[in-house]
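Heads up, there are several structures right after this.
Throughout, read-outs are computed from the coordinates displayed, never taken from laboratory work. These figures come from a predicted structure and were not determined experimentally.
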Structure 1
Amino acid sequence: MRIFNRLDDTPIDARVKQVAQIVELLGDDLSDDDRAQFSDRIQIAQERLGLDPDTTVVALIGATGSGKSSLFNALMGADLASVGVRRPTTTAALAASAPGAEPTRILDWLEIKNRVLMPMGRGLSENVTVVDLPDIDSVNVDNREFVAKLAQRVDVLVWVVDPQKYADDVLHSEFIRPLAGHSKVTIVALSQVDRLNAADRSVVLSDLQNLLVEDGVKNPRVVPVSSVTGEGIDHLRMHINDVARVQREEAARLNADVDRMVSELRELLGADYKNLPRFTENDIVPKLFEVGAGAAGVPIVSDAVRNAYIHRASKTMAWMPVRKLRTLRPDPLRRLHLGTGDGPHSMQISSAAESALQVQLRDLTDTYSEGRPAVWARALKCVARQAGADVPDKLSSAVSSTDLGVQPEKAGWWRFMNFIQWIGWLAAIVGGGWLLVLWLARESLYIDLQPPMFRALPIPTWLLLGGLLWTVLIAFFSMFAARIAASRAAKKATQAVGESIAEVIHDDLWLPLKNEDQRQRVISDSLSRL
């Protein structure tokens, strides 16, 4: 069985699969009722694809007294269905199939228990099964529901109407009109035409044609028949065989079901589904990064890294008499619990900064939501709102977990500069001690020892003053170098924190928006192709 869409040769099973994917992707964009209805219809189509693809099930559907069962017998050329005399009512479905071609699986799926074999050589194709359904206006609610269910599942619909009730509102509003998109597999049989004269027949046929057009049936196929005289029976068989052939070759009924679902989905979304506004990472991330970096306190972290570097370096390299004073001050990074690994990031994002981030995110999503279907605009904003709610905490965590690159212990060059400063202190101690010994000898022992001289000053004095001057110069140059290194460390820390913040912005804000946009585009493209 070749089951391709006549227009673009897309296999019907692929079309059904695409519609199923669209409905799944739409998710909460659909109401619970709509989603359930689409899912049921997709399931019906999928089940039908797997059942007897070479068999076409033709259903005769009509109201009480329309002559449906009599027409069924006339088509079969035998009295297979009982015809009521006092109250001509069909209460149970009856299927007639050709001998040797009984479609057991599909009839089981349709829940049709009563089955008979049609006589051979009656003009109907062997792969056609004709079903006489219960009356659509049956007093039994279960019968009416059964007919409505099978009308959604059979391959070819033959609406049987009589001259008296062909305009019946129940038939048109509840059955023909909802299934008007299945024009390719729809036949209307006007029964009992033997009771009409030529003028009345013309009027009834014209009026019936107009009603069908108003129902939405394209090029309605109306066949006047009479079960009494046999008029039109062969013509009806020919139409059934022709429609059944089209149905088998093109899967016309299933394609019509898909077309109807696609049309309804497009209507639910509105015309805006076709041309969605485009936005890229460069449109979103830089703007959000700028606000996110400010919200996460990057300038504060940068200053803290710079000051922490100087603070720690000074405890090793500052001039020794004031070095201990540094230990009385708190470490700028430890005060923020940054770069220590001993606690969470304590620098909470302010409510003002958080509000600024939310405002920027809302403005961006408002811009790129314009021109989208209302349900998709809401979905994009909802994704942004949900993503934005967790971002402040994630930004704070990103900063606290970033390796800021500040030495927690003494750096090698710090120790070297401290060693050089100690040379000066040792010289000063030696010189001072030497001068002290000379003074004690003179004052206590009355021994006047003369120290060696250099350029009119005693060498001990040179050692004391030179050593002290050396320590001051070394401390000055050490801290000058530490400030340069601190600036570099702050720059590296800013870059590292920026990368962490950029990752949060990308993963937690951009990707959800991108994924939602891609979901909508996949649906839009799929609906446009179907």
Structure 2
Amino acid sequence: MKSFSCDVSGYGLSIRTLTDLFDEVSRVHPERPALADTAGNSLTYRQLRDRSARLARRIAASGARPGEVVGLIADRSHASIIGMLAILRAGCGYLPLDPTYPSDRLDFMVTDSATTVIVGPAGYEPPRGQLLVDRHEEPELAVVEEPAAHAPNDRPTISTDVAYIIYTSGSTGVPKGCALTHHNVLSMLAGALPHFSVGATDTWTVFHSLSFDFSVWELWACWASAGRALLIDADTASAPSALVRVLHGHDVTVLSQVPSIFRLVSRSIARLGLSPPLRYVVFGGEAVDLDIVGDARSRMAEQSGKPPRFVNMYGITEITVHATFKELTPEVLAGPSRSPIGDPLPHLRIEIRDPAGRAVPPGDEGEMWISGPSVARGYVNRADLTAARFVADPEDSSRVWYRSGDLARWMHGELDFVGRVDQQVKVRGFRIETGEIEAHIRAVEGVGETAVLARPTPTGAVLVATIVPDPDHGVPEPAGLRAQLARRLPSFMVPDVVLIVDDLPRTPSGKLDRRALLALTTGPDGVE
């Protein structure tokens, strides 16, 4: 696909939905591999199209209507990807439900999103009795059929329909769902893909869970360029050495990673002496570590003679995965910026503003306000939060600005990432409101006060919970507290370290002194 826009692709067809995009690629390249896994299983574009079309008919027959949200058991399998495509083809948006999440969180997500149908494996018990559509393909349905030209229901999918909802951490202790449309995703692809020279010979990893929006980029950027998407199983994803062997053995050319995970991958590349045939390494999800990138680039250049291109792409769920592009060349790695995120993608506009919403001079820190066609419509059932974060432009009623909560500054005509306005943190690529974790900790018997922060380490940030016991109860036992939290929170939100203290450090005005708290957690009593 030489050129790509929101409505017109290099195939010369009007592309208005993700289903349009996939069907057109499968029409032009039906026998090219579209999806593979580390066990050697593979599906062509035609096979993936046909299987998702058959499942879409079963989803429609279950009563799911176009425009509704359908839950998807989002494990790392061919079946979950077929289910995702089928839900979109049925005219619905998918709600990824990670089976490793606590049942209380899944229950909230399906209730909050008004999900009544869930696509998943036989035997799965929906949280609140939702209708289960078995994603398994019955043998009698294995006859190849041409997919419907539109959703198998009473109206075709339109570009403003919701494609997916992803729930992220909320500062009040309640997760918040963000709804993204087909138009949002296509706009992101139109802005980002021209920066990459990719095509049908490329293999992209799908390293991330469908519950993490990095997966949207991994799958759809791959398919938009007629590439092969390689699903990384959970065991491989958690073992850097195994991942490096997969990258090498499956001829992976495009790897998307959060920087903290890449640190471990880079070390495994050095230890194993393998040089995967990577052409691009795309970073996102958290601040990049330029020293690690520089070491990896030098090492891979020595091993293969031609290192991959390293790209840093700042982004967040609310603006559809990516907002900026910056290639980390040797000159950039040696430059003064420690967290360069580059230029806004061409479909987006980014301004740096002060707390009152006024533009700040170049070089000054401020909050990133982002507008453009990939900005989401808002949060599910959170009108107050939507109004606070998605702000209408007083001079242009058609323009909405998303207040990112991230600090940056213009340096030499490009954006330099600084940090967060609030206490939201990034751990292993997941965006976490520490307030949500704190709310759950306070509900544990024996806890008086608590504060949670992300502590930097050489291998990435770790979550540390500092707890002041309730004087009327016994001191909470750290292992037991973590076990209780694991029943209520995803594993990436359970603190890695629990530190019991007499008091939390305070500023003279009585506010929590987070700098002193960080020093406390890195002292001799704060080690694991």
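By the measure relative contact order in percent (Cα under 8 Å, 6 or more apart), tell me the structure among 1, 2 with the highest figure. Numbers along the way, then the final one.
Values: 1: 15; 2: 12.
With respect to relative contact order in percent (Cα under 8 Å, 6 or more apart), the highest-scoring structure among 1, 2 is 1.
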Could you tell me which structure in 1, 2 was used to calculate P(r) over Cα pairs in 5 Å bins from 0, in percent, for residues 164-251 alone as 3, 14, 22, 23, 21, 13, 4, 1? 1
Read-out mean projected area of the Cα convex hull in nm², computed value 25.7, structure in 1, 2: 2
Quick check: -8500 is what I get for helix-only ellipticity at 222 nm (-39500 (n - 2.57) for each DSSP H run of 4 or more, over all residues; to 500), calculated from one of 1, 2. Which structure matches? 2
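Looking at structures 1, 2, which one was Cα Rg over 2.2 N^0.38 Å, for residues 228-299 alone calculated from, given that it came out as 1.02?
2
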Identify the structure, out of 1, 2, from whose coordinates log10 I(q)/I(0) by the Debye sum over Cα atoms at q = 0.07, 0.08, 0.14 Å⁻¹, for residues 44-355 alone was calculated to give -0.45, -0.49, -1.04. 1
